[in-house]
Structure formats: structure tokens, C-alpha cells
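No lab work stands behind these numbers, since they all come straight from the coordinates. Keep in mind that what you see is a predicted model, and the values were worked out from it rather than measured. Cβ atoms are built from the backbone, for glycine too; each structure is taken alone.
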Structure I
């Protein structure tokens, strides 16, 4: 092999090495991509949203690094206190290590309780006001691209889906912020859920949407005992109150240590409704939710 060719191979190897180091550094210390896998943070975050997590927001712990190496002695360096209302990605360690994304509602020392669907913090109900309804449509892949699909929600409302993208109620188009559509591989029947939507305002003035329904796996948590958040820990809840496994389940999530916070959710850089298979390159543009691109997460 000629010296020139060897030099070229060596230069390429060095470029690949340093590119990997830079990418690892960005992922470890600046921003990490994260995708939304479930409905627990509806209506603000939808299945198919891809976002960047700000790793600088609260300082650094072992959770800031890939594979969580045992460094920093269980502490955070350059620590910054999270703010009530922040949407945060953290490591859930009970029952296996998984990454979760939820909203911070309880700070160390807070008393948290749910009473008749209403969040109470330190004995006071959190303010909220009605904001209409929100529809969730989970559809089989076979229904994608159809000109119209007529279905009924749990309340008997008749909905029409046109072109697999726009939703109509009694012939009138719904604003895009009032529904979400996701397509799933078979076997999946048509599933439509109607939720009540509210604007919730936390004690520090942070306002955000939440949704509730009359059924759901977390409906039994509409009334709870009082939780007292331990020092150095935080209490998280999903915005989709009846479809979120969160700190209300002490045996599954519980109080989250400061060390286990990975970062604050920042901006949605890509979003899709999963209506196109990965090999259908010519159709990749169709499932993109263009109205959600570059949305700042609140």
C-alpha cells in the first residue's frame, strides 16, 4: 500500500474518531435527542414527537452520561434547582432503568395530593379552567390515507377523518391543537378517546394544558393520600392525568432523586404520526406534523 493511501486512511480514521468524540460530548454535556413513546404527556407532547433535552439545565450527574457510569459520587456538579412546571426527562430506577418524561409538580418538602381530580399542593387546590375537549385517535395502519373514516367516540360523537390527516366533528374541522392521530401496526382496532381539557396554573404561575377522561388506567389515582416529598427528591405527574404512570405510584416511580434528572425538555425538532413504513422513502414527507416543528416545550 502506498504511503499516500496509508496517509489518506489514517486521516479518515482520525476524522471519524474526532467526530465521534464531538458527538459524544454534545450528547453528554449539551443536548440529547428523545422521542415520545406514549400518550402520558398529551396534549402538549404527542406520540411521534422528537425533541432535544437540555443537559445543561440542572448541572451534571452520572445520568447525564451514556450508560450512567458511577461518577461524581452520587452528586451533581454545577447544580441548578429545577423549577416547578418544568418538563423533565429523568431515569426511573424502580422495576428497571427507563427514561421517563413528566412535569415537575412537587419540590422537596411539598405536600402533594389529588382530590376529586384536582391537584393540591401544600393543602391548596391548584387553579384550573376548562379549555374544551381533546380527541385521541389510535388507528390501524390499514386506515392510513383513506379519504374518510367515520367513527364514534366513547360519548357518541360522530367524527370524520379525511385523508388520514384532518379531523371533522359534525362536518366542521377541529383545530389541530384539539386532537392527535397516530397509526399503529396491526392488529389494532380503531380507538377514539375523548378527554376534557383544562388549563392548570401552578403556584409559581406556570400554566399548561392537562387532559382527563372518565376512564383510563390511572383513573383510580384521582383521589390519593397525601404525599410528602423527601429532601433532595421531586414529584412528577403526566399531563394526561388518567393515562400516566408517575410519582403517584410509589412502588413504580415514586419520588425522583435530584441525581436521576437528565435534563429539561427543550424544543420539538421533528414529529410524525407513524402512518408510513420506514422503507417507503417516497412517502416520508406525508406523516410529518409540520405545525409542531420547532415548538418550544412549555
Structure II
């Protein structure tokens, strides 16, 4: 009596394709989050150009796989690792797995640079299987569609209390999403009375003397840490590049200077991988 409903729930779980925030071979200079389908040389990568604007929504950011708003237009650029066997068009056929629904869209290949631009709209909330075809090539991936919120949320990254996975000295810290990025932040990542990750704007506390120092902890570090900030509730951006400390090598000291108060997405990249953090910045 109890086992059957549990099995049904597991069976209906959507195997949504994982989202990556680090470097990818097909478009190494592109900072957009991305997804991939197919193995090795048969792989195709989709750069998610409108995805970052939705990462203030915890349902999207903390989902184990690609989660898009139903009924909204999502711009995705598709780049096969190898173009042999592809044609001038890319066809995307969508089929809902947990209810009725289907669609087919066709997109023309751009030539300079070469990629398949697409505008994807999932008609209803649910689990969707997408089949991509171009000439003799074929790929399959899955997307979870959810209802869009009435207002863009600012669900800040959770402040955690307990032993940090990289350095046990720190007991108050934040973790970048997804967890496999293994990037963490400590020190100036929370403020009294403010829920979730928070920092003062302008690089200083209200006393005017204390800097907003953030120590980034990176498991298996390598190379620089690039921090790109994008404001989610208005226009605004900034970029910082930090070097690892001489010792310990996993520590990246920084003075995080968020230009102005608001809701901010921080994109963190190092060692070929990446993650994101959402912080609320307050006026000092």
C-alpha cells in the first residue's frame, strides 16, 4: 500500500539535463551557463543566454537539472563539437513525459560564427524530452518546466553553519551552486538580521574603515578565480580576478566590491569549473 505510491513518485522524477557554469570547449570565451547532450565528439552544447536572469529563483538555481519557466521564451545557442553530418537547420521536437503536450520548431544555422540560434518556449509546466535533429545527427535531453513567479525573486544563497568542507576552521560560510563546483565563501558573506547571503555595497562596512573581505575556498584549486557580478533587479555588473594565497593554496582572499545595493548574481569560475551565488547588497 505504501511502496506503490513511492515507486510512482520515483518513476515520475524528471531526469533534467545538468547545467554547467564553467568553461566549455565549444565556446570557451562564452560566460553563459550551458548544457550538453551526447558523448565525446558527438556532443552538442547549448549556451543558455537567458538563464542567468532566472537564477534569483531558488527553484531554478538549486534544481539538479535544467529548469525553465513555462510559457517564456528562452534563447539557446547550439554548437556541435563536430559539424560533420549536420545540415542547414536544427529541428527541436518536444514531448511532455508526465502529461499531454508536444511541439516542433526549426531553426536556421548561423554561419559567422557558426551555431544554431534558437528561441525555445515550453508550452506548459512538466517534464519535457527534447529531441534535436540536424541531417544525420540526433541528440536527446530533458527539461523541467515550472510556472513563472509573479515577480522576479531574490532567493539568496543559504548561509551555512558547521564545518566547512575545505577548511574546518570556518563554521559560517556559503556554497556556490551547483555543489560539484566545490567553491565556498567565508567572512563577509552575511549580515545580522538579513536572511541568506548578504554584503554591504561599495566594499566597506558602515564604519567606513572595515573592508568587505571575502575569503573564497576552492577544493582542488588551479589558476585564478574570476568573479563576475550581474545585478538581477536592475542594470549593473562588475568583474574581479583573484589569485590564490601562497598558503594555503585553496584560499583566494578578496575584497568584494559590489557597486551598489540590490540583488546580485555572482558567477565564480576557476580550474575549468564554475558555480553561482546570489547575494543581497545593502547600502552601508
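Comparing mean count of other Cβ atoms within 10 Å over residues 41-48 across structures I, II, the highest value is found for I. Among the shown structures I, II, from which was the value 24 of relative contact order in percent (Cα under 8 Å, 6 or more apart) calculated? It traces back to I. Between structures I, II, the calculation of FRET efficiency 1/(1 + (r/R0)^6) of positions 89 and 249 (r between Cβ atoms, R0 = 35 Å, to 0.05) yields its largest number for I. Each of I, II could give distance in nm of label points 7 Å out along Cα→Cβ at positions 169 and 185, but the derived value 3.4 comes from I. For which of the structures I, II does the calculation of helix-only ellipticity at 222 nm (-39500 (n - 2.57) for each DSSP H run of 4 or more, over all residues; to 500) return -1000? For helix-only ellipticity at 222 nm (-39500 (n - 2.57) for each DSSP H run of 4 or more, over all residues; to 500), the value -1000 is produced by structure II. Where does the value 35, 31, 15 come from, among I, II, when semi-axes √(5λ) of the Cα gyration tensor in Å is the thing being computed? It was calculated from structure I.
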